Structure P
Amino acid sequence: MEEILEVRDGCTTPIQLLKSTAFSKYVEIYKKQFIKDLKNRKDEDLKEDLLHKIDYIKSIDATTFIDILDGATPFSGDELKSHRDSVKFLDGAFHHYRTKSYTRLVRLHNEILEDSTNAEAIKDKVSVKAEKLSELIVETRRILLIKAGLGEGVRRTKGLECHPNVAVGEISGHFVNLPGDYSSLNQVPMTTAADMRTGVYYTTHANKRAFPFFALDHNPFKNNKFNADDYVAIPFEVGAWNILCYVHKSRGCIEMEPGLLNLFPFSNVKNITEKQPDGIFIFGCPSSDMKDLGYYHDKKNNLLVGLIPNIDDCKYFGYGKKPILTLHNVLCIINGDLPLHCGATRYVVRFDEKTNEPYIFDSFVKADDMGRAKIENKNSDDTPVFYGTETGAFACLDGFSEHAKMQMEGREIGYNKHSGTNARQIVPVTEYSEISTGSELDVLLYLNNYEIIPKNKSCMNTDMTVDEALEHFRSGARVAAGSTQTHRGEVEISYWANPFPLLKEKDGSLVKNHEEYFEKFEKIEQKFFKIIKQRVDQGIMKIGVAHSMLMAGVYKDSTDDRLKECGFDDRELVEHKGPERAAHDMIDLIKKTAIEKRKRIGDGTTKQVDITIATIGDSRTGKSEMAEKMEGVLNMSLI
């Protein structure tokens, strides 16, 4: 198993770099990987050649390159030949460092705990340190190539950079407020700022989730077996709660770190030092097995604990994102909020001064995949208010256009780009201020991805009763794309689109160890829908079903005749044309709702209103695809 490189040295010159602990460690990492690769080769005819090469590689160490840097040039004869061989080897290490290694640059900054310290200044120092290290590595390579007579035509060019995968600022874990039963976690330094290299694609052992993340009847955390030196720690603010994430440093696990950093916002330092976090999540625990995969509510310590064991089948980004969101949702239920597996957007609708017609001026993502509704008292009315959880999106690239993919370039962390199916990117889609600010919920829709809607009928059905709509939420039917265990084209049922934790099995029975959560969820649902029914009756809110038709073309019951009858001549194009039609109808719904809201809140002269819409649905129900089509229709993008 290949090691990761942690750089804690402060180097400013090439000779300091070559004499650093980090450089020596990386040379050994590369040697080990190189030798492992040579030993795996099956060419018996070259066995002796390989053995000689292995002996040569074993003889190389950091002093080899220090001697070249300190040596008087020009070199000649055998000395020059030897130095060239060494520098060629190091150049291989250079490109391995840029493309296949995993490097963390670490800066300890306990001063962030002082009230007078500017957090942005800390971030700047982390970024500057990463940039200077990259420049120093490229400069050192250039000097060594020239010294060995290999520098002809080689110059630093834009794009030839050596940024670490992640550059972080850390505080001592001892400052983190944790119960005594979790004391070993205090030995792990806590990340509080990061600068990561984007545009990087990682390959993980697994490419889909096959195992559920359910409640356990035991605490999976083993305080006496937890080796703090083997983990990195990141505090995330997920909705209203602070969850500490501990990722194992082994390859296959550590690659989750940049993706998570691109998905969730950091917790405020005071929220983890001055008060106890709400949950902990451990990814890649080597002292655990599948019996420990899940979460446990430690009621004695008032802490929610989640764990993923260090097993290849679990080394997939979905086992990082979904469990953290599960902890968020369990905390929602415990605290009386309604977790919603949904996309949600706040649309700013303005009115033309001459025609008084509405137009969508801007849109702001409040949730890409998960959020929560909370009942708040606004103007003496109980109002469902929506909050998000993620600033990023874990986007499946299968359904995106080349234009959409181009827009993501430079900001993304990618996984399994060449896997054929379910290639994913984590890309920022919104700001912390948007997900952390509550917005009145104007429209709540269930997203149906397989029923075909005739051309003369709107894909947005808000004419049904609240009870009828509620049945759609409860049934949670969708046609699967094949990224889960359900076969592509078949209907998958999950209660409330599986707001994880799964509260009901497909047959309607309760999930083991989830009975308490289901009972609480039912009470929350009853409370919310009593208020929603009142608001719908008063014309303040809309509820119903949105039909994206994303999977209608692969749905096993979609006949060619039915598709043609509804305006689809090519089955393969349904997943593009369906969401486009739905996007047009969604725009109409937004404008209609804006007109009604404007009349309700003012005298008709209000210049703009906000319309917040949440669409409940699991993966590949059309949330992202509809959003992309709407962006194209409305020209919200400058590209």
Structure Q
Amino acid sequence: MVLACQNVSKSFGADKIVQNASFQIEDYEKAAVVGVNGAGKTTLLRILAGDLEADDGAAVLSKGKTLGYLPQNPDISGNRSIYEEVLSARGDLIAMQEELVRMEDSMSRCAGEELERLMEGYNRLSHEFEQKGGSFYKSEAVGVLKGLGFSEEEFGKHMQELSGGQRTRICLGKLLAARPDVILLDEPTNHLDIGSISWLETFLSNYKGAAVIVSHDRYFLDRVVGKVIEVSGGKATVFSGGYSDYSKKKAQMRESLLRQYYNQQREKKRQEEVIEKLRSFNREKSIKRAESREKMLDKMELIEKPTEENAEIHLTLEPRVVSGNDVLGVEGLAKSYPGQPLFSGLSFDVKRGERVALIGDNGTGKTTILKIINGMTDADAGTVRLGTNVHIGYYDQEHQVLHAEKTLFEEISDDYPTLTNTKIRNVLASFLFTGDEVFKRIADLSGGEQGRVALAKLMLSEANFLILDEPTNHLDIISKEILEQALNHYAGTVLFVSHDRYFINKAATRILSLTDGSLINYLGDYDYYLEKSKESAAAGAAGGPSAGKPPAESEGKAAWKQKKEEQARLRKLENDRKRTEDAIEKKEARIQEIEAEFSDGAIATDAARLQELQQEYEKEKEALDLLYDKWEELMN
């Protein structure tokens, strides 16, 4: 056990957020904390981090273990470059390295017993430096930055030049580079594109430490965690497995409880009917028996009917009219900004009934494409053609379609003046806005609440072509599932941008991947895209057909060929690892031999030999560093 939550309770005023929560995290274990918005996930994480004090109970970190915490909106500033900022996480190693350089300088200017003493201290510090990863901490910082989507050209950027999302990524990188024994992450995939999320999955899966993660990214959780801690109704319940396992078990538990509830209700009703019948006999014996049954009924421990969280949200998307078969035609689309070319020559079509996901790295122009189609941004070149009877409903990730100064009620009534007050209140109530909440200003709502208002407007639009920009941002998992179901039953057409791979899997029938300024078409969901893009990459590496132009051969033959290629690749990788490990062992052995010679009294007075050994030592250490870098690359 590395971290324990022991009977933790926390309230804010009259609101009981967490009650008697208990669980523990083992060494190297990766766990998720899930629950609807407002359930207390972040509160629990802050208590684990020591950032918030519990009312009762305690979070206990094992003695000698270190802990790192990334909140949702970390505060970081300063004048360092992003590389220096991430590197500063290993201040202990930087200090050691500076001390080693100072000691080397001192050793070059002394001899005899003083040199021997310095050499002994140098060897001790050098060994500790190596043990703590001193040979590769700089290359690790580079790897983390690249994994989080920063190019080497950006390493010199200063923190004040970055956006809020970029600063959050740097905070994440700094935490990962520090390598604490326990990592606490609150929504770490926010501000990351799909490529960076995939890198983070690999990093955390191979991380030699424990992690507790709050996230709404179900695909990410499935790939990383082996335990799920559900926070609901103030209670913390532990499930083994990933998110999908948890979801199935949760559904099974609910079904089981529902059956027990209905069985008990039927038995209760039967007993009440028997009691009523016995009383109707109006005899002493029958009345006593009725009273006996009543006492038994009173002692029955009633099962509470299980409810589906957020079941009150009703999202039904119905187009007012049916569009033509050709919904959208885009030809030769191009767009660039000063010093930032996005794309050129993009052409694609969308047919009625399709649900098309547009994916790609951050900054490639996905949102720009949606805005051009919706007439909110002008293209530099190309044409956008809408089909017959096409009516667009637009959902903007920044909710710019909402008016900050208006109330919720005004937001709906101004756009739909024919709706009665009762109808407007009913629509808002179906998205959990009741009573005086309908008179809140849009500006005063949270991101998740604004998302619900935008979805309410989308539902009322009766559009037959939905254009959605990151529709799952700020939504909890239950709300995401409700949106997925609504889109799957929608009779219209959908074009959406999302980095939520689980959502893409559930909602998309086709994927357009925006890569290097051009589009590649995949006829399937995200898993299909992932499979085919890997095949294309493998074929390209082997000199085969390029991505988007699969070889004309049978599926069976292609699968067999792919399997053989993968086996060959894994054999080569294993051989390269073995050769690199052998080379590392030889280098380490030679370095130990040199260190032993340094300690030899006969050599201690031989300045020429010492200088020769020092040069060889530095050369061998440099070569060992390169071998460590190569080995790390082979292990990724």
-15500 is what came out when helix-only ellipticity at 222 nm (-39500 (n - 2.57) for each DSSP H run of 4 or more, over all residues; to 500) was calculated for one structure; which of P, Q is it? Q
For Rg/Rh (Cα atoms, Kirkwood Rh), which of the structures P, Q scores highest? Q
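For distance in nm of label points 7 Å out along Cα→Cβ at positions 262 and 414, which of the structures P, Q scores highest? Can you show the working numbers first?
Details: P: 0.9; Q: 4.7.
Top value of distance in nm of label points 7 Å out along Cα→Cβ at positions 262 and 414, among P, Q, belongs to structure Q.
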Distance in nm of label points 7 Å out along Cα→Cβ at positions 230 and 382: greatest across P, Q for structure P
Entry that produces 119 once volume of the Cα convex hull per residue in Å³, for residues 166-269 alone is calculated, selected from P, Q: Q
Can you say which of P, Q returns 2.2 when distance in nm of label points 7 Å out along Cα→Cβ at positions 62 and 246 is computed? Q
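Computed from the coordinates by the stated procedures, all read-outs in this text should not be read as laboratory data. What you see is a predicted model, and the numbers here were worked out from it, not measured in a lab. Cβ atoms are built from the backbone, for glycine too; each structure is taken alone.
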